[in-house]
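Q: Next up, some structures in structure tokens.
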Structure I
Amino acid sequence: MEERKLPAPEPNPETAPYWDAAKNGTLFVRRCAACGRAHHYPRTLCPFCFSDKTEWQAASGNGTVYSFSVMLRAPAPYAIAYVTLDEGTTMLTNIVDCDFESIRMGMRVRLVFKPTEGGAPLPMFTPA
């Protein structure tokens, strides 16, 4: 089986703190000071109330698989999933380092970072 190559992310001024935190092994989400809700992908404006009063928050790195799909026909098979973080937001990610047949909706997962080709590592999840 072929090793899956992960392209390096391309940070911009708005996402640079996110990728800097990833380099240090921390997953950041944004939390809105106006409505209190966390969101991912981190962006300055809250997608729920449109406030610009958002702050970076380190996530626990724990979550639950909401939904998933396994791509077996890819040159390097992989599992893509929506994971609901304990902080309340849901993110699109990959489930790694496990037998794909063991992945289930509702399964508890924990954060791992996978290296990319020359950039910040990508946040992914493995069974807890």
Structure II
Amino acid sequence: MTRTAYTAPGAVAVGPYSHAVDAGALVFLSGQTPIDSSTGKLVAGDIAAQTEQCFKNLFGVLEAAGLTADNVVKVNVFLTDMKNFKAMNEVYERQFSTPYPARTTIGVASLPLCADVEIELIAKK
């Protein structure tokens, strides 16, 4: 099978992976940490700022694939501290309209580059 990959202009990858891979009717987006593409570093700020940057990065990948937030059907959120759930959720809620995509939020011990949040998406064409 040949993979069709999408890369957002200016997006940063911290490993050997594609930003998104086309799987026919679905597009799987790799997890995005809150890296500011203009600096290549984690965005400064609290969990709200980090969550906003994750979505900025993800929506850039969606755009590269010709999709929007309305195409998202599943979201996985990874948090290093579940005490940040409420603040993350407040930012999350503004990213989508109802009905919201299905979602799983998972508490993890650590994330790449010491990020506090990482988010991945699945979108339907």
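Coordinate-derived values only; no laboratory data. Being a predicted model, the structure only gives us computed values, none of them experimental. Cβ atoms are built from the backbone, for glycine too; each structure is taken alone.
Q: Work out relative contact order in percent (Cα under 8 Å, 6 or more apart) for each of structures I, II, then name the structure with the largest result.
A: Numbers: I: 25; II: 32.
Sorting by relative contact order in percent (Cα under 8 Å, 6 or more apart) in descending order puts II first.
Q: Where does the value -1500 come from, among I, II, when helix-only ellipticity at 222 nm (-39500 (n - 2.57) for each DSSP H run of 4 or more, over all residues; to 500) is the thing being computed?
A: Values: I: -1500; II: -7000.
Value -1500 for helix-only ellipticity at 222 nm (-39500 (n - 2.57) for each DSSP H run of 4 or more, over all residues; to 500) corresponds to I out of I, II.
Q: Could you figure out which one of I, II the value 38 for percent of Cα pairs over 22 Å apart was computed from? All intermediate terms of the calculation are to be shown ahead of the outcome.
A: Numbers: I: 38; II: 30.
Matching structure: I.
Q: If Kirkwood radius over Cα pairs in Å, for residues 43-82 alone comes out at 11.4 when worked out from the coordinates, which of I, II was used?
A: On the way: I: 13.5; II: 11.4.
Clearly, the read-out refers to II.
Q: Comparing I, II, where is mean count of other Cβ atoms within 10 Å over residues 27-34 highest?
A: If we compare mean count of other Cβ atoms within 10 Å over residues 27-34 over I, II, the biggest value is for II.
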